[in-house]
Structure 1
Amino acid sequence: MNSKINEQQIIPEYKPTLVKILNIIAFILVLILIIVITVPNTVWQEENQIRELGRKRMVVLNDVEKYYNQMAGKPQPDPILAMKIVSAVRDSTRADSNFFGQQTIKLPEGRFTLDVPKNFFMVFDTSFAFKYQQSDTLIDTTVKILKWNTELMTNDTIYVLSSRLETEQADPNFKGILNTEISKRVANNTYYRRYYLKPDLAMRPLLDTTYAVFKTDLGIKIQDPIQQVIREPRYLVFSFVDSTHGYIENDDISWK
């Protein structure tokens, strides 16, 4: 009898309500832990995306101002106008192979006299383009010909590409075609997909302001126009923070 009483005193009473409360608390704690781990990472990714976008735009703008400076002898403080002028030069050199040297570009903003490099569109289309690699299957046609060798005083067997066959046939020492072989090969080629210089490339992300462009003792400088740190609320208790993205001066990048 006494043993049964002792067992009842040792074994705690089962309380369903208390267990439910503990389960709810455990679930809330796990949920908070997940939020604390994942949400800051999401905010950091957003901050990094904005920073990378801004720096890519600064690199593009630096190339635009560099080409404008080469043609005009000075930088253009209005980056949007600089893009319009450089794009107009590209189109003009693409349309007219004689458009180089001292030329005048006419835009609604005015007339601009520039020293235009020959075939500038080729430089433009590789500078402001997405570079990518592609594997191409090429078909080569090789022709086996017989040709008289005047030094050895005998006929030689020579292999030439089909593109050179007409040239070889025009040679008085050409004797005839012996055979034709067709072969395939895979070549890795580099291609460029050009993009347009739109006004948004001159705008600082999160701000309705263009990048600052001016000349220093070292050269052309592209400066982030931000004046103060940007803070925006995220998920009630977190904040998105964005500060200066740096600068480019005389092709030297501050963030590298």
Structure 2
Amino acid sequence: MALNNSMKKYLKNFKDFVNENISDDDIESVFGDLGLYSLTQEQIDFLDQYTDGKWSFDRYTNVVDIDGSFNVSGSDIFDFLGINFGKVGGDFSCSHNPGLTSLEGAPDRVGEDFRCNNNPGLTSLEGSPEEVEGDFSCSHNPGLTSLEGAPKKVGGTFWCDHNPNLTSLEGSPEEVEGYFSCRSNPSLTSLEGAPDQVGRSFWCNDNLNLTSLEGAPNRVGGDFYCYSNPNLHSLDGIGKIEGKIYSDLNY
């Protein structure tokens, strides 16, 4: 069969494709527009400005990974400009942004700390990483009412203190390897939803309306702090504590 020039070009490039010698541009020129993703110049400038390290973009998955840290704290952002972060090897910080209302687009996994504290417009943790190897901080967020959407596992400390409208610990990580702090949350009435296991100490002190310790972790590897809770009259609900219990009540 005689091959015309177009067919020869097609077959040559297909052979290169099979041998994995074909580029994205070659694919588009031979097989047409495959709907590959791209970044806008605004998104590129955003990543360049706030990345400490090197970022990479996968045109097939529309995901940005960062070999290093990303810090957009105090930058008056409203969102992440439609960027979908995948894995961040270092810290990811988006604190102190009054206009930030959602964590949509935040990384799936963070190798060190994740901070989204001091964001008065943030009302939900949906979009948070599934796993944080360091600390996770969502403190000082007056719009936060629950912990739904929080990571499933935190390798360091989980901070959810000083949230005046937090009424429930539902959504807490299943496991926290470091400390867990839910102190100074005046709307919190019980510990229902707290992690099952906390590797180090657990703080639930200074909660004005805490009336029950039901829901406390089954095991705490360090100390348990539950003092200065004026409406707490019983220590029932405390699990196994490896360290000491600090309370105004007798145990």
Structure 3
Amino acid sequence: MADMKTAADIEVSGLRKVFQQTVTGDQVVAIERLDFRIRSGEMVAIVGQTGCGKSTFLNLVIGLDRPSQGSIRIGGRAPYDDFDYFRGILATVFQTDRLLPWRSAMDNVRLPLELLRLDRAEQTRRASVWLERLGLKGFEGAYPHELSGGMRQRVALARAFVVEPQLLLADEAFGHLDEVTSAALRKTFVELARTQGNTALVVTHQLEEAIELGGRILVFGRPGHVLADIDLASYPASRIANLRADIQQMLQTNAPNPEITNLTGRVQQ
């Protein structure tokens, strides 16, 4: 297991990703250039319009793809070079729960612990703890088709937290649920991440969600570059009410907001 103090620091340097179309051979720039650092324990939301490279960036962090230029380092290691190393260190919650339909809630949560080769008794103990913490006590034996959408996503959250990851990634994890369920799960996610001391990276298209997370917001422009880097803890309280409109304006114009740049002192073009 990697050093807890450094493993979840994310260093992004000169990151660029270009795809080549199979039929035409044309190049499509998904990420123009990204340079930033996410420190251990931070909660960071990434917002941006479709085509700004949010999901591409997440795939690079997970290690499912390689950059065309530049690098991502998590605790000094590149996830696309050391994919197996990050088992148990990094966990992801996706928009769809991705539960295995032939496995019960208990067995779905146990799955990553099986892959880590923990003994069966420890798998069951830890899975039971997290199912209970997420309000699913009594549903351990239920199969995915027997659970509501919100309950299924709670199982997915339990599956992510059960490995005690240092880095949590959420890709549009709550936006497909109804407003009440989404708000409840978002609150649960934030509380658990802060309690566990996880570094959390949340990709979302919902500005309210990004603001409610209460951490830091990276606003991506197209193609992938940072229009604003907003730390809500130090952002003027008098400006929070207008923040949604300010971010919308940046996304619509695909340009930084000079006032936010002056307030934060951090922007990349």
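Every read-out reported here was derived from the displayed coordinates using simple, explicitly stated rules and does not represent laboratory data. All of these numbers come straight from a predicted model, not from anything done at the bench. Cβ atoms are built from the backbone, for glycine too; each structure is taken alone.
Computed over structures 1, 2, 3, percent of Cα pairs over 28 Å apart, for residues 50-201 alone reaches its largest value in 1.
Taking relative contact order in percent (Cα under 8 Å, 6 or more apart) from the coordinates of each of 1, 2, 3, which one would give 8? The structure behind it is 2. A value of 3.2 for distance in nm of label points 7 Å out along Cα→Cβ at positions 122 and 138, calculated from one of 1, 2, 3, originates in structure 3.
Between structures 1, 2, 3, the calculation of Cα Rg over 2.2 N^0.38 Å, for residues 58-97 alone yields its largest number for 2.
Of structures 1, 2, 3, which gives -13000 when helix-only ellipticity at 222 nm (-39500 (n - 2.57) for each DSSP H run of 4 or more, over all residues; to 500) is computed from the coordinates? It traces back to 1.
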